[in-house]
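Bear in mind these aren't lab numbers, they're just calculated from the coordinates by the rules spelled out. Computed from a predicted model, the values in this text were never measured in an experiment. Cβ atoms are built from the backbone, for glycine too; each structure is taken alone.
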Structure 1
Amino acid sequence: MNKTIDKKTLHSVFWRSFALQGAFNYEKMQNIGYAYAMTPVIKKLYDKENDQAEALKRHLALFNSTPAVTPAIMGISTAMEEQNANHSGTFDASSINAVKAALMAPLAGIGDSLFFGTFRVIAAGIGISLAQKGSILGPILFLVLYNIPNFAARIWGLKYGYKVGVSSLEKLQKNGLMDRIMSIVGIIGMMVVGGMVATMLVVQTTIKFSMAGATVKIQSIIDQIIPNLLPLLITLFVFYLIRKKVSISKLTVGILIIGILAHVVGIL
């Protein structure tokens, strides 16, 4: 008999989603909050402790997105976990995290623009204008105007994320399109990581030397060869160390120490 997620379980996921950033960390960001929200689903679908442990381990992977839009991803994850529980022999469980990774960045861009860049600014503007006049409605209106779309996005996202996920996954499995989607998701994920490295990781060397009376900057030469080469090389080196099972905590501390020393010496 196939197992399905009921409304009570979805309600638990909804309320738990508010704790998404309660255990935010710099290693895997919102992963603990995401796993906490998915726990009722895991307990509902899997009877064996080993299966529950594997599912929890899946959702402890790195995750970071706008809290208001994250329930939509949780709804899709719920639908995929349901498919995995009912078709464990044919369903690729690794696709659950792959879809999460592919959705979190694009939805974060939309969510940040809407909730942090639009709704919060408008609500704050109205609230502050009233508060400056001494009205108690200032802070109240700010909370109401910001949280109405916030709650609506969470409720609608979780509900339709699960609904669309269930109906779509069955068709994808039958048509054999899941492998193609996984390939596309992998490409998109690599593009997002590459874009983040090029735009968010800034590493430049200050080394320079004199030649024939002219000052030559090493960074200018590197930029002429391949722009952003140093961030790329550092990223590949860190990736290599991670593949060698070097602790993330040790890597973080090591990078901080090396960065400070390189700056003091005048290399970077």
Structure 2
Amino acid sequence: MYTIGQVAKFLDVSRDTLKFYEEKELVKPKQNIENGYRKYNHFDIYDIATVNFYRELDIEIKKIQELRKSKSIEGIESLLEEKEQDVLDEIEYKKLLLKKIQIVKKDCEKIKQFLGEYTVKEMNPLEIKGEIEHFTAYDEYGTLKKNTDSLKKAVTLTSLRRIIRFNEKGILEEKFIIVRKVEDFDQEIEGEILSHPKCIYTVIENGRWSTGGENIDHSVEASLRKVALEKGYELLGLVYINLLLTIYEDGLERVFLEIYAPIK
């Protein structure tokens, strides 16, 4: 027979952990009625080691309690298969999270390289997964969210685009779309594909810190027209806007936007 101190040291667990296991009836050492000391036998040690094993697999205490009462080999296999799928799902989530982090790091480089600069660049293919025709069309938002492939089913920065249509008289309309980047050897495409081989490309800054919260759409349009005129480009009357990053200065947001304006 072993004392709680001996078991705690041998199995490298705290006394509090052993007491917690006892409270949850995961281990049942004998207790000396006279002095209240617990005595553990080798079966108790097996129980504790087994509980530790399942805890390392991140199996909930409630499920371990069920195992403690009764479980066949097939039942154990089923539980482990369920946990295996949870782990595989979490790995896929972590991979996607890592990819998104790497994208934002690249966006930081874009801001440093292209802020206030204008160049010609291809807009890589995007698949439209959903859209809101107008910012007041809240009833469409639920449907739009169902079509996104972003993290945790949420609409994230990397999947949201604002589109502005304009002509010589000014801005005609705008809408938001949820998109997915089309990769090489991609899976079957379901939605409409956006692709423009030549665009005027730049990164601009918006937000209350830099503009006082004023709408800069018309100034951006004027800048694009000026660049197109100077370079001899013909604008197609479209602007795609991607939110790259938001930071804060004195509590006011600085919003960095990526601009693609297709040209002939």
Structure 3
Amino acid sequence: MALAHLHIQILMALRRGGYVGGGKTPNLLELGEQNWFGDVDANELPDIADQLGVPATLKKEVEAQLAETLETGGDWQRFHIAKLFYRLVYEHERYVAIDLNGSPGVALAYDLNSPVPLQGQFEVVTNFGTSEHVFNQYQVFKTMHEHCAPGGLMLHSVPNQGAYDHGFFNYQPTFFFDLCEANGYGAILLGHVDCSGTIHKLTEIRNRAAYVALAVQGRLSKESGLFAVLRMPESKQDFSPPRQGYYEGRLPDELAEAWRQMKR
């Protein structure tokens, strides 16, 4: 998947909000090596550096590497640009990507259907358009859990509706609500992304009731995704697969009734 305008804005907001960068995120793990989509001009990276208030030495370093990358070109140029943006957002020291089709010499070609032979934990673990292509859903989310450091962030950008024949799976908000409840994750952000237009628009889903309201009001796009920023608890436990709250009887009566009334 590629980092597009909305991803860039959300990651910049996380940086400005103090969730990442500034020494908080020295280790970054990506499930799926990201590239630069191009709806934001790569030449805007110096301006982004100013907006984020990164150290002058880092801005100078990124500017020099950007100029070299744009001059060199090549098949993997967009991947290099994405990594320069990440340097501005996270200021990380260690970067690891797992991708069967990633750039040579960078991405680790591990199959996410199985446990990965990876050492250490990471303050940020991303899943930007990767998990829907993995059949073993239990293992891919367990891998994220196991390699996310206590108090760390797991970032998800996944399909919700549409994306015809894109991958094996689309996801519903109940997946993330129940995943959080099963593992004690805090939801910093869960949003419905309208992908029907050229510019994707995010509507925050603060709780289950908010999503029901969007459905009842007919405000859910048939071409959509979900974006989630989840925080690992400081007292990290073993991964627990979620069970759906409706069938567990954990939903308030009004939400359970709304769930029953929604179109299938």
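Which one of 1, 2, 3 has helix-only ellipticity at 222 nm (-39500 (n - 2.57) for each DSSP H run of 4 or more, over all residues; to 500), as calculated from the coordinates, equal to -13000? Considering all the candidates, the number was obtained from 2.
Looking across 1, 2, 3, the calculation of distance in nm of label points 7 Å out along Cα→Cβ at positions 15 and 103 that yields 5.3 traces back to 2.
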